[in-house]
Structure 1
Amino acid sequence: MALTLHNTLSARVEPLETKEPGKVGLYVCGVTVYDRCHVGHARSFIFADTLVRYLRFTGYEVNFVRNITDIDDKIIDRAHKRGITPEELTAETIGYFHADIAALGCVMPDEEPRATTHIPDMLALIAQLEERGLAYASEGDVYFAVGKLEGYGKLSKRKLDEMVAGSRVEVGDRKREPLDFALWKAAKPGEPSWDSPWGPGRPGWHLECSAMSTRYLGQPFDLHAGGEDLIFPHHENEIAQSEGATGVPFVKHWVHHAFVRIDQEKMSKSVGNILSIDEIVGMVPVEAVRLFLISTHYRSPLDFSEQGVREAQRGCERLHETLARLEQALGTPTAVAEGAEKDANVPAAVRDFRDQFVTAMDDDLNSARATGVIFEEIREINRLLDAGETETLAAHGANVAMLGGVLGVIRTPAQAYLDEGKSRHLDSSGGDGAEIETLIAERNAARKAKDFARADEIRDELQARGIVLKDGAGGTTWSVQ
């Protein structure tokens, strides 16, 4: 079974078909860098990261392009309020953006074009549209004439007459029709601007992505991804510009992920219900953030809650505890592989789990089901350890590490993950590792002396500080809840 993805353009789940066999050109709309990124952005970043990792895992050569919008009304307004230049603001926020991407464990794109460095490409695109009668100048602005393009609305499934009925030209607008949108904005005093045949100004937001995506991927290219909030008008207008200028299709396959919501409302800066990426990564390990975000199918809305994140954290701990147990039994740490193991001698039982994982991911990138496969194999590893059956343990461990690496929920050797989790939260637990180990030793001594009241007292004291004890054949271990 080949990878299938929901295509917003056709409204169907379809096989991913590329221009060149074995190669994928992928464009993802990046961020407008005027502020810190939030958990809603994190879903977008991790969705794209999972898609890229899985494509590469299955053998595709991926050209991953993600832009940065570094000129925009919001950037200009925020810089003005802070008393700095837009360039100073974007230098700061791009640094934050890259730190967030690194914190989430996402691969960097192969190309990361910035709008301000691709103005010539945008001017050339406007000129093409003007030559084809699809753009017009008005007092220094340039607009796209929506009514002159057949098929406008095909991505969002909106009808032109219905869109016109629900819109109007505002007082002071320089455009001719309500749905026409800006390709070029005339310069205003004190704003950044570039020279153009229509006078000094700056590009419209929609124009930027059309110019940058085709600059690096050609036209048509294979796959365009983004959040569902971008379908209209942003992606609809990208199609209009790109196909209007060339007369050929823009993108073969469009894939969109759903929102992150809090209390049934979309997470956004305008609403003010946001949690920044650096805040959530400070709360729990990044593996738990990723597990939380991929445990819901990308096309389903994701309801954010601290409880849900904490449950994902406990799931990650269970996963790593089993792998740490396996490391101890085998005497070697788990290693995260970059690609699929091609060894034909992989045991059939291990290959079955891998095949189930691939089947799930090929079915519209069903990471929720694929995650379930990993936890099923974790249960099998525990069963084998309990039974003392060691023949396939190493192969199972390598397989889990590889599949977990594709999803980004296994990034380090298991014991190192657990040790980091302990040290990460010791301050909030009100103690240090040595103190906790001392209390555990005292509890074990109390239990041996049959002083169960003191043993329970120590357990309760540690639990009140967020330390959970687990008694087993190998002794007592602890983790931070």
Structure 2
Amino acid sequence: MERTHNIGEINESLIGKKVRLCGWVDVTREHGKVIFLDLRDRYSKVQSVIIAKNSDFETVRKLPKESCIAVEGTVNARPKGSENPDLLTGKVEVFINKIEVFNLCPDLPFQLDEKGVNEDIRLKYRFLDLRRQELQKNLFFRHKLIKSFRDYFDKKDFIEIETPMLGKSTPEGARDYVVPSRVNPGKFYALPQSPQLYKQLLMVSGYDRYFQIAKCLRDEDLRADRQPEFTQLDVEMSFVEVEDIYSIVEGAMKHAFKETLGIDLKIPFKRIPYDEAMKKYKSDKPDLRSETKEEYAFCWIVNFPMFEYNKEEKKYDAAHHPFCMPDDITDNMEKNPLQIKAKTYDLVLNGTELLSGSIRIHNPEIQARVFKIIGINKEDAEKKFGFLLKALSYGAPIHGGFAIGLDRLIQILTKAESIREVIAFPKNQSAQDTMSDCPADITERQMKEIHIKLDVPVSSLKKTSEKKESEKESSKIAKKDVKKKK
């Protein structure tokens, strides 16, 4: 094995024993004929000591920070008074016998402990940025939170089922990312904005308790809490009422907060009708911390309107989405659409919408009526949602569900400035991955294979060129700053 232990395992129980550790050079400090080398991996870091008599002494003197090495040596107790209580390994050190260098590191574009580094530079060198303790802490928390949700839903007899990434383009509120089909010329797949239709189909198929840690993609303008691709905890259940949804969600949150933060949430959460929230707070995402702190203030916003009027297009739209069950299915739905409420609910935490869901329409006739009110005629409905309508006609159960925005939740719980701080490889605010230079051009041959021709406005090409020049300039400035500091 390349290593006998990870660095977090080095403690007093290993004093007097030989170990081989692998990791990155965090810092070196030379004191005459002794060099102290802090070696780091994702578990912790440990102080290692090498003396001038050692043949590897000169090698260690010349090691750049962030070089990847192995250290062989004996674990010793630190001299009294030199212990570091902030480290797992703070009571011991490793007396180095031998060093093996796997890879030297060139000059860094920024120091990993440096504050206020330009985000574009950080994202361009994300593989370095991810070595920072703060980001690693966020990603470990993300893993722990998602695991806690998986454990909870598994105990509640839910089954995790993956749904397709290549599907049909359907009007769900945001723009689709579309993928041309090579084997079906002129046809396109759409990447999922959510697994909404597939999870309803799973209910028709008899899988009465489904969940999924689902990737969703929406081509929309970005902000601090929004990415083109994001992760949802997606859930659907059969034979349920709204109260069942509340119970499951509140139980999941209580379990997750206890497992990850050691916090015992008070449930049930407060419920506020939509009309009351808009009247009292002027928002359907009220921040109730000042009223409650509590540090984490949850509330349900319930009884949303089923429809809203689109003044520009002079038509009715679905306020949430067209698959929500109306609370009134009499002919009043057609006569007075704006009076109809939907069996929908949002969960809000500290002024941020975390969850949205509804009891779904399980009857094809009701679904057709809703489509008609929002201007989707029978022909269009069949074209866009024919497979769902057909499924609903084959003995569909009453069902409902929700989706929790995991990135937003993790951002709040880690107190990160944006969701980019809790995602391993995020896009910047221009929906670009500057590390891999994505999105990127493809070859003429690839274009022909997928039967696509470009028709890009000259202004857009100029804008792209200017962005690339700006990024190059930012990179040059960052490298100059590093040299000046040296």
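We did not get these values from a lab; they are worked out from the coordinates using the rules stated. What you see is a predicted model, and the numbers here were worked out from it, not measured in a lab.
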- request: Out of 1, 2, choose the structure whose coordinates give log10 I(q)/I(0) by the Debye sum over Cα atoms at q = 0.08, 0.10, 0.12 Å⁻¹ equal to -0.58, -0.83, -1.09 when calculated.
  value: 1
query: Which of 1, 2 yields -15000 for helix-only ellipticity at 222 nm (-39500 (n - 2.57) for each DSSP H run of 4 or more, over all residues; to 500), as computed?
result: 1
